[in-house]
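Listed next: structures, encoded as structure tokens.
Nothing in this text is a laboratory measurement; each read-out follows from the coordinates by a stated rule. Note that the structure is a prediction, hence the values are computed from the model and not measured. Cβ atoms are built from the backbone, for glycine too; each structure is taken alone.
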Structure I
Amino acid sequence: MQPEETVEFIVKTLNDMKAYDVTVLDVEKLTTMTDVMIIATGQSDRQVKALANKVLEDVKHQHHEVLGTEGIESGQWALLDFGDIIVHIMRPDLRDYYQLEKLWALPARDTMRSL
């Protein structure tokens, strides 16, 4: 499965499981760690866990490698790392707090300062 197809597949899975405010960010030009970030919101700890587990299960069945996961058991925020795609699933309060869309929408800037 091509990365674009995998992104569409993940978004469909999230939408089918009633995630809301699903956002896809192309971050390829901003970082070398991944090409795409998918951010979704679950209404509760239980839904965040269910969404994360369903995405993991479905993507594994498509033979896409899972490089790592974080936070699934807490149910507050789950991170799923598929290499070229990173999925964040959060409760609404944490999504509002971290504002990942704003963070990754910033233009790349020169962090070097002359002394």
Structure II
Amino acid sequence: MTIRSLTPMLWTESFQETIDFYTRTLGFVCGDRNDEWGWAGLHHGHIDLMIARPNAHTQFDRPVFTGSFYFKVDDIDNLWNSVKDMVDVVYAPEVFAWNMYEFAIRDNNGYILQFGKDLLE
């Protein structure tokens, strides 16, 4: 068996607002969308995300995720400068002991998004 990719699905009651956050704030493109299902597929380069309203098979009270989504990017400073005034900041850019330059924000649902650049690359 070979696992070829991973596409997170973010559940939200704020369907349009979540699509807007990822497309307007982070530059994702909404490729596929089905309003009847409450589902959308977003992409940015090689990264795919799905946004979905909870359905009858999903027990859902509010967005909960006990980790974060970590994006490796090539230009932390430009990304930080373009989003810092529009988002809930978890921590500003800093260099960590493991040679990553990174920052973290929350999306409109409260999911933590981290953005990092490996300083050894």
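Numbers for the structure displayed
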quantity: Which of I, II leads on mean count of other Cβ atoms within 10 Å over residues 50-57, largest value; calculated: I
quantity: Highest-scoring label, criterion being distance in nm of label points 7 Å out along Cα→Cβ at positions 34 and 74, among I, II; calculated: II
quantity: Parent structure of the calculated result 9.2, given that mean projected area of the Cα convex hull in nm² is the read-out and I, II the choices; calculated: II
quantity: Among I, II, structure where helix-only ellipticity at 222 nm (-39500 (n - 2.57) for each DSSP H run of 4 or more, over all residues; to 500) as derived comes to -3000; calculated: II
quantity: Computed 11.6 for mean count of other Cβ atoms within 10 Å over residues 26-33 - originating structure among I, II; calculated: I
quantity: Distance in nm of label points 7 Å out along Cα→Cβ at positions 66 and 82 - structure with the largest value, from I, II; calculated: II
